[in-house]
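There are structures below to look over.
Bear in mind that the values in this text are calculations on the coordinates, not laboratory data. None of these values were measured; they are calculated from a predicted model.
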Structure P
Amino acid sequence: MKTSGRSESTLNNYARHVAQMALHFNMLPTELDEDQIEVYLYLLQQQHNTPSES
């Protein structure tokens with residue numbers, strides 16, 4: 001991500017969210033499959049009730 005010009009803050013936020021997702025499933029991030037990621041993102045969307053989806 002650094003080579004694509006992302007800021008340090010973006011990298012930190014990305015790493016933090018990946019870690020939170022891994023903790024949610026109690027698995028290493030590299031062991032998560034696409035379905036688990038989609039379930040987690042849907043859960044986050046429901047928790048935050050984004051205005052664009054309400």
Structure Q
Amino acid sequence: MKDQYRLVEFNLNGKDVSCMVDARASLTDLLRNDFRMTSVKKGCEVGECGACNVLI
């Protein structure tokens with residue numbers, strides 16, 4: 001599948017970071033799996049309950 005992965009660059013807690021991510025991945029998964037931000041919690045797994053909100 002073409003364009004399945006994207007380069008994502010952002011500032012995480014004051015530090016500039018970048019990584020290649022699957023375009024289908026959630027921000028919650030990116031933060032927990034790639035950056036070990038275990039304070040980010042999943043709730044309903046579909047984004048309806050609000051437990052995975054991230055301040056931008």
Identity of the structure behind -20500 (criterion: helix-only ellipticity at 222 nm (-39500 (n - 2.57) for each DSSP H run of 4 or more, over all residues; to 500), calculated), options P, Q: P
Taking volume of the Cα convex hull per residue in Å³ from the coordinates of each of P, Q, which one would give 113? P
